1. From 1, 2, which structure was percent of Cα pairs over 22 Å apart = 55 calculated on?
2. As an exercise: relative contact order in percent (Cα under 8 Å, 6 or more apart), calculated from one structure in 1, 2, equals 16. Which structure is it?
3. Out of 1, 2, which structure matches 1.56 when Cα Rg over 2.2 N^0.38 Å, for residues 32-119 alone is calculated?
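Throughout, read-outs are computed from the coordinates displayed, never taken from laboratory work. Being a predicted model, the structure only gives us computed values, none of them experimental.
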Structure 1
């Protein structure tokens, strides 16, 4: 397994510089050529780029709320895996945070899946929100961060209205 120290040695750079570049940390600014060389050498040497930190950046501001919703988990082929309830606690145009998740199977599929949120309260009850889980938190009751999949223009319009109200 290739280490950041080996990459730094190969390039004649300090290990901390390689670490900052690979993990995209703020701080010193490196020339584009240096950044490209570090990633090229890392990839060529077989460094596992999957273990790098990827900072989550929100596309849209969130709005705190408490909306009851039906939560359905579907396998990639569209078959229903489980159906329960959750509470939408944060909402944006690109995703939502749901908490107080209650699912009869108390599990998620191992294979790829997607979720559907059907809010029960106005003004969101007119929208079906389809997405994928991008974050999980199990401190107390389960919480999921959901990134929405592309929506119809009419649903986006309803969602914008709900977030603004």
Structure 2
């Protein structure tokens, strides 16, 4: 409605509001019902996006302006895995690389496992419920999954989502 990017900063939102308000204001468009309706929607959009608290609520509900994550290392190579252990344990470091600040009250971190990891029973824990954080993984596989000398790879994706 305000013709700005979902990640726009407050000063950009305010400038867009002022530009559109000048264009559609009833004083400049007397008797134009479409302009009046458009102005009402512009006012409502600015009422929501122009205040930090209502903006945060809007972002959480719509998924706009979610924190962006960086995981290091980006790849994990598993070598010399004991097939009798049936478990793989490793850690990654998770930090925010962009977007608004991560807030555990309105954001959650989701885990998505691509093949072959999806066959594992996954336990994961991250420190402090805030970023940056170390995330510890334990993947437990059924007997026979891990073979001596076997190689496999797949993606484990951590993403930020709005809490329900």
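1. 1
2. Source structure: 1.
3. 1
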